[in-house]
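What follows is a set of structures to go through.
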Structure P
Amino acid sequence: MKSIKNLTRFTYETAAFQGWRLSISRAGAVFTKYFSDKKYGGEKPAFAAAESALTSLQTLLEGAKRVNGKHTATTIRKGEKLLEQA
């Protein structure tokens, strides 16, 4: 599978981790989560979980209020909680 914007594939032979990394930066906040092939049962299920989390996070961030061009602490907490549950 090919990497898409905000989702990067990690498949290094010498690394202990193989899977997908979700990383998105919006209005001064950076959200990152790793989706391991081991945990999700393979490359495709890990990608599906990462893509679902990315869509949910983008929806949250698009509709969120900003103060002085930055996301509020509440929005950042909601985003972090959303990624924890993914």
Structure Q
Amino acid sequence: MIDETALAQALVAGEVAGAALDVFTQEPLPADSPLRQAPNLILTPHIAWRSDASVGALQSGAVERARLALVGEALPDRVA
């Protein structure tokens, strides 16, 4: 959670070197949002990660973790 106006001001002032956002307080981001004035801000849709390769990797990873769990092996990214 961020204060979008404060972030925009900090970016424009150079207090923050850069930022990237894919979700906003109001969706879609309004045309008059101060975030749109920050030249050092990357704005992407929330689905920007999706590609055929990323979906395949996500599915393969889920299958592998299920296999490991079923055979009683340690999960590589388990959060304790």
Structure R
Amino acid sequence: MQIEKIPLEKLNPAKYNPRKDLKPGDPEYEKLKKSMETFGYVEPIVWNKQTGNIVSGHQRLKILRHQGEAEIECVVVDTETC
């Protein structure tokens, strides 16, 4: 598994992401935010190096952006199909 620090501006939400677009104040958003504040950033976002798209972690990315993070550790995949 390849893990790299990636600037948040390089992480693009995938247009095919099936998840609900959570926003601050939504119960699910607040629950995830509280979990990340309590336990830290323990499940890295998966990012496709070739497409620039997030494979997994769209909701975590929103929270990290709202928290003012500039660069985070991501699991990096390098394939055209993700």
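Bear in mind that the values in this text are calculations on the coordinates, not laboratory data. Computed from a prediction, not measured in an experiment: that's the story for all the values here.
Side notes on the structure shown:
- Structure from which -0.45, -0.51, -0.90 was derived, log10 I(q)/I(0) by the Debye sum over Cα atoms at q = 0.14, 0.15, 0.20 Å⁻¹, options P, Q, R: R
- At a computed 12.8, 38 (Rg and Dmax of the Cα atoms in Å, for residues 19-58 alone), which of P, Q, R: Q
- Label whose coordinates, when relative contact order in percent (Cα under 8 Å, 6 or more apart) is calculated, return 22 (choices P, Q, R): P
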